[in-house]
Structure I
Amino acid sequence: MSGENASWAERSDKVFMKTYARYPAAMVKGEGCTLVDAEGRKFLDCLAGIAVCSLGHCHPAVTEAICGQARELVHTSNLYYTLPQTELAELLTANSFADRIFLANSGAEANEAAIKLARIWAGPERYGIISLAGSFHGRTLATVAATGQPKFQEGFEPMPEGFSHAPFGNLNVLDAMVADQTCAILCEPLQGEGGVRPLDIEYLKGVEKICRNHNLLLIFDEIQTGIGRTGTFFAYEQLGIVPDIMTIAKALGNGLPIGAMLTRKEIAASFVPGTHGSTFGGNPVAAAAAVATIKIMLEDGFLAAVQEKGAYLQAGLEGLASRFPALATGARGMGLIRGLVLTEKGITVGPDMVNRLFEKGVLINFAGNAVLRFLPPLIISKEEIDQLLTALGEVMADCNS
């Protein structure tokens, strides 16, 4: 690495902790599905800030909402009402099962709020949360404990008490794990970090039944699947299942940090003044960005287009899997969260394929040590999907030889 990118990387590496394995590019500008680095090189962004910039970079309506609110009011704390926050809450409740929300700054914080709400709702004797192997729920100590991937917990032991992990897809074991102290089951409708693994609808219905039989709360983590990513506003809408609590973040502010926990009023009643809070949660500028984002996604035809483009990407990925069976077995996902499922050989070269795509100016990542993950902005065109598929085909041909 040399030039402007190298200069910025050198300056950054002198002052930041080494918690990120960064690519050799300092991004300075974005528009739509394109990112531009410090040396003017353009990249087709098919990761969208890890499912965050779902309307693309610097969407004009979101940018105007941010700038307009920043000129009026940036922060007051939650000691007072603010207009964008209230409008956002009204939009979320009007377009979901919920009638009460709590606003936070990230997905991990939204999940922390859900964990706390489930425990206080159930009472002091019931504090156990069961989640699934392969899950990912955040980087705080409690959400790492809830995460069903030991690699995220290593070095941070002992984990907070009360978290256990059921095998993926096994209802009998899950049911047997429910104990007197269990208060909730926490799961993603589709595991993103776990390898773009959708949970079977019948399995999820079984999870819901277990919750009803044992008076447990069903918590859906829709941080990666929510806000249009799967082709409906929330993934649960496609499943015929309504959770008791749902968490969202990532795409909610199209790049500004904001998260939310949604639930029904009878469950929300367990939170009273002083039981939970956030200094910045629902910040007016972030809330204004979220309002603009939601309004665009709820326009006629937007979510139907996500489903159509998701099917188009799925077909293209399946075509590549057929061309290169030594590297991939197929594709899976919902809407515009898709994974190319790799073979044993494919897994060994997965990171290399991501790096080769980077060199070709296409951004994706490797997830769950199992798939190449594609999370493009929901506004991506079919021509841009073709650009992605062409570059990926070239990389797979090189790695297949």
Structure II
Amino acid sequence: MNKFLCVCFVVFHTIMHGQNLNFNLSNTYINPFGKDKDLVSFNPLFKLNNQVIINKTERKSIKQLPKDLKGKTLAYGFLFFEGNLASEFKKEVVFLVKDYTTSQASLYIDKNGNLDFTDDGLPIMFNKEELIISLENENNKSSAYHYKLGKSKISPENASSLKNRYASKYPEATIVEVRYWLTNQRLSVKLSKHILNDKPITILLNDASADGMYTFDTTDFSDRIVIVEGHIDANKDLSSFLRLGEPIDKNAVFILYGKTYGVKHINQEGSVLEIEETKLRTSIKTKVGSNVSDLNIELLNGSTINLNDLVANDNYLLLDFGGTWCGGCIMQEPTIKKVFQTKKVNIVGIFDYDTKTSVINYVKKHHIEWPVALMTPQLKEMFSVNAYPTYILIAPNKQIELIEFKSENILKHFQ
């Protein structure tokens, strides 16, 4: 299943202004996992009844439909987006699908979130296998978040279980057949190739906050920047680079060809970056081989567990970073249960963008036998988690042995 974007790059040269280095960044938005990673999220579709949109917790009526949609059989879906705080559905953009059972489907995206589908421009024809869409930030129309949508190719044997999983999350909505669903990939990384002092570098910006903007002086560890030596192939898995990302502020420091550079400024659109030589020291990031002996995790029940307890008796520890909302996490969960059944591994599930209630319900429904916790800023900073699921395997010697996105590779490690 090929759901990945082929991109071209424009190489911009450095403009020198005294001690400062300015770069004009290219608008190349890519999937952080590369061309060969078949990781997508599912977009279930729901049948539109009586012009009422229903998500997991709310129901709201459409205010106005274009004339060509009135009387038509329509489906609707949701995309996660933080860039429109005035949206009728918090952190979500609603889209309608006309002719969703045919190869000539068209999308009507409620870009401003007001549930009036007459003021969002022309519909987008979806007559190809893939479609790129952009969601503009309400406060900065030059900033946008990008999605790649694809058509579902879920095998019939998996369709029923998948439909049941999502239907339970949307109990009031009428879910349509899985074969009509969409898939999505967040093109959350902006990649730009440059020349620094006659040597190649690559700049990566990760819009992890999913709002289309890059905020300088951030303190929430969301938007990240990475600057590395050489020109990176965007078709490759970039996750190993992105784990080295720094929050976009004056403390973001990178060593390039023997010199240390700090970020001085970036505009909200992520189109202009200014760096300068600095005497600040780069922070230490965990990676394969790093010792994490000081790890403490506060569990959902309020107790705290220490790494020493988790790797006692030559056990390994698997940190399973995910979320109740993460389709890829749910699909790989049976394999993680097989890992647990080897009795060689203790597991702690760490849920991000979730609440205590949502995790408790998930644990009960999916019969999770290992302890769970909510993500904390300390854990996110320590492990530089930027994708879900992420599996971090810690050996009995308290060193990180594997960092993986596919659960089957963890299972193979113990077979």
(request) Given a value of -12500 for helix-only ellipticity at 222 nm (-39500 (n - 2.57) for each DSSP H run of 4 or more, over all residues; to 500), point me to the structure among I, II it was derived from. (result) I
(message) Given a value of 16 for percent of Cα pairs over 42 Å apart, calculated from one of I, II, which structure does it belong to?
(response) II
(message) Ranked on relative contact order in percent (Cα under 8 Å, 6 or more apart), which label among I, II comes first with the largest value?
(response) I
(request) Assign the value 2.5, calculated as distance in nm of label points 7 Å out along Cα→Cβ at positions 278 and 310, to the correct structure from I, II. (result) I
(message) Comparing distance in nm of label points 7 Å out along Cα→Cβ at positions 78 and 326 across I, II, which structure shows the greatest value?
(response) I
(message) One of I, II was used to compute mean count of other Cβ atoms within 10 Å over residues 110-117, and the result was 19.4. Which label is that?
(response) II
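Coordinate-derived values only; no laboratory data. A quick note: this is a predicted structure, and the numbers were derived from the prediction, not measured. Cβ atoms are built from the backbone, for glycine too; each structure is taken alone.
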